[in-house]
1. Once FRET efficiency 1/(1 + (r/R0)^6) of positions 102 and 118 (r between Cβ atoms, R0 = 25 Å, to 0.05) is calculated for every structure in 1, 2, which label goes with the largest value?
2. Out of 1, 2, which structure matches 89, 52, 26 when Cα extents along the principal axes in Å, for residues 174-389 alone is calculated?
3. When you work out distance in nm of label points 7 Å out along Cα→Cβ at positions 110 and 134 for each of the structures 1, 2, which one comes out largest?
4. Out of 1, 2, which structure matches 8 when relative contact order in percent (Cα under 8 Å, 6 or more apart) is calculated?
5. Determine which structure produced the value 2.6 for distance in nm of label points 7 Å out along Cα→Cβ at positions 158 and 454, calculated from the coordinates; the candidates are 1, 2.
6. Identify the structure, out of 1, 2, from whose coordinates helix-only ellipticity at 222 nm (-39500 (n - 2.57) for each DSSP H run of 4 or more, over all residues; to 500) was calculated to give -500.
7. So distance in nm of label points 7 Å out along Cα→Cβ at positions 142 and 334, computed for just one structure, reads 4.4; which one of 1, 2 is that?
8. For structures 1, 2, which has the highest computed value of percent of Cα pairs over 45 Å apart?
Structure 1
Amino acid sequence: MGGNIGSQYKFSTSVTVIAPATSVTEGQTVTLEADIANGANATGTVTFYNGSNAIGTAQVSGSFFYFSLDGGAQLSTTFSSSGVQSITAKYSGDEFNSSSTSQAISIGVYSNQLATTSITLQASTTTPQYLTNVTLTVAVSPSLATGTVTFYNGTTNIGSASVNGGTSSLTTSFAAGGTDTLHAVYSGDYNYLSSTSNSLTMNVSGPLVTTTTLQVSTSSVAIGGSVTLTANLTPATVTGTVTFYNGSTAIGTANVNAGVATLNTTFASSGKIALKAIFAGNSSWETSTSNQVSLIVTGNTPDTVVLQVDPSSLVIGNSATLTANVSPTKATGTVVFYDGTQVIGTSSVVAGMATYVDLFMVAGSQSLTAVYSGDSTYPSNTSSPVAVNVGNPGPTPTITTLTLSEYLGYLGDTVTLTAKVTPPTATGQVDFYDNGFFLQSVVLSSGTAAWSQAFTQSYSNSITAVYDGDVTYSQSTSNSQNLELSDNSD
């Protein structure tokens, strides 16, 4: 009974044919594989076909193919004719598995003796008008060749067409006047090698391509100030007119002379404007639009920038405050501070003033300037240089003592640190430290520098004061003073 069941109820199978490559050479050995899936331990045979012609039969063996679940077969064969071969595989079936046939796969077979070809490119006219259709025709020899021809304008692919009876053609047009050089490339096929045509020169009449580049004589100008707009056109033989625009508003037109058109103009209102130039074009030349150039038109109210430095004489390690006073005080924008040509800081202008604190670490005379950026009303401006003398601490010794307003207290107490420098004629600043960490710098006044601090993070604080020295007096450091603070919640 089991045999009858096996014969009556067979497993449905599917076959997939696999080739190691999609293209081979005539006479090259190719191993075809057939994968049988969905069956049950398939046995039997697989017959391989090229079109309707059987090319060989192979015995089904165990599951050894990459995709196989139930078995497969292999057949090594060669192809004796060139062209596209359509390969299928038919499984015979067995007692438990039904027969099945694969989908076809294509293998391109190239002749082992590809023949050479030659192609010639011609055009219905070599002197067309721009935007007028031109038919390009390629004659392919031998005329039995198949495949495609790709047409090129310089290095630009302008289209492809199939070869039919030894010819291939493409209809195209040219967007502008000028000289174009065309050629064609034949792809080759399974029997014939590829080849490249002759070059064909097309003299296209009509507007020639132009480019327009705009230059402006300055990046900013005051209201009423003269500005020169220059449009440079290529090629230099361009003739016609250029119109200049402020945004979308035309502000003037000029003739092109030797590839250049210029316009001198003024602006009546302040702000940042966008300029461009458009060449009008004509029957000989194609229109073109320039790049956009920004121009800042400032108010006609002058401004001044005065730089102050305090102190103007200091020693290495000390800082000075740089203040730029911009007049009128309605001016906005930023000020960039320079030490020579080196940028040392930037600050915004608020109520006509911009400040920056700089630490000086190199001895010598420094030349400082402040450069105001300008805004939509006021032009940029630069201050006169201010000299700052940075020296090494002088030779006269000093003594620095430190006292605290309290030595025992609670976290959160505000403690005043007072440093006295002897002799009291010493100038400069004192730096306060807590356990080696910098707290604050304070300028000496009559030999004394004081600073108040609320201490909230340390129970035991070792406070020191360091006098930085000046051009007459040397640096000195106080003895450390211990500040013990406890938690008042204890």
Structure 2
Amino acid sequence: MEGVIIENLLSEHASLTQYMSEDFEEPPDSRSLGKYRDRIVNGPIIRTLIWLGVPPLINQLTVVAYNVADAYWLSLYGGTTVAVPRQTWPVIMLFQALVMALTAASLSVVSQYIGGKAYREASLSASRFFTLSFFCGAVLCVTLLTLRGLIFAVIISTPPEIFEDVMKYSGVISFDIFLNYISLIFTTLLQSIGDTRRPAIVNTIAVSLNILLDPFLVLGLGPFPRLGVVGAAITDVMGKMISAGALAYMLKKYYPELRVFFTKDIDFKWIALVMRIGLPVLALGVTNGFAFLFQLWIINQFGVTVATAYAIGFLIMDIVDAVLWGLSGATAIMVGQNIGAENYRRAKEVAYKSALLLFTLVAIGGCIVYPIRFSLVDVFADDPEIMAETDRFLQILVPTLPFFGLFMVGMSTGRGSGHTVFPTTVGVFRLWGIRVALGYVLAFNFRMGSIGAWLAISLSNIIGGALALLWIKYGNWTEKVVERKTGV
């Protein structure tokens, strides 16, 4: 059955990727690739950040709306069922680590080629990134299908009350991982050009369809079967299929000069460059994934009540920091293209102003959510113990979210510049040194229970944000990682 599903998914994309199998040629006209460049390297910084960041921000708000709706329908299906997606989240994060590395390298390389007007090199690199992402996603999809029983039973120690639902959910969501590898690489290529609007529109439409279908498939409304967590996972997969296909079509239609195809032309010099940029991000993704697995193991030791509070709490925090996932991506695009254009001082200014903007916006969001946190919790839980534990979680964590915003700006600056080692080191330390190690000590050695885990997460945000800000100010990250050539 699983083999048939994979075959059908591959067939679904065959027509959309047929044009990608053609031999590479010199782009006949590169005007569309450079249409956003002048604004990014010369326009007003704050206005350009907002111009680039608002479309993915709207998309992220739609994703948050879907997650909220998903959690609401699952809470109606069963009291603790809302915890199921959060149990799989660190596992998905671990399996997505490689595509995070590929997209980080892709954004650095392609955006700097476009900033330097080397359009032929941009096109060839885009094809290489697509090829790697497609096949890596397929392999990891099968790997999760094979190992998920071991992961949730032994490594995470999922509470027995929700174990069967977690197994069902993860079985379907494995295919979401494969499709996400395709969708994210196309999204990154469009963003490298400076086009953040079209990917946001596509993903917003796909997620809106998820929101529309969710209650029908989760609760079994009308003629639809009552599928619970399986229904929630199926809507995710459907959304990713739409996104991957539509993004491939838009890249071909609006930027035909960026020829993206399956290729065997992957040389050692290019691999060395990708590894230089991507390995730190991959290391961060893998260590993040394992760190969140162990963090979740700590949470699960306190039972299904705390695990459910953890899921609801992070869902509400996602509402606050949704702005990060839009505007931080704009930072990476502007840093990359300005370094490619040798506007080093402007690249620094972009990072400074991004840090100030995101810190302020997330702080405003926290000030709005904090006073109404208990009312928000009440939407997803009826159990007084779950509600009280979630409220404690939010009291401790929400005030630290602006510092997480600073950390995200540091990560985005690293992605755009191609200098990812220091942000990766900070990311590893904040998770393993603070969230996992300190969290374990506070929770068990000092017998603080779940409050110890919540305190460790809060401290990781503050320390990670402070270190990222120091690196943005004093770090030597404006050196180019690609050679300047002329592709027109």
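Readers should treat all values here as calculations from the given coordinates under stated rules, not as data from a laboratory. Computed from a predicted model, the values in this text were never measured in an experiment. Cβ atoms are built from the backbone, for glycine too; each structure is taken alone.
1. On the way: 1: 0.05; 2: 0.80.
Structure 2 comes out on top.
2. 1
3. Across 1, 2, distance in nm of label points 7 Å out along Cα→Cβ at positions 110 and 134 peaks for 1.
4. 1
5. Details: 1: 8.3; 2: 2.6.
For distance in nm of label points 7 Å out along Cα→Cβ at positions 158 and 454, the value 2.6 is produced by structure 2.
6. Derived from 1, not from the others.
7. 2
8. 1
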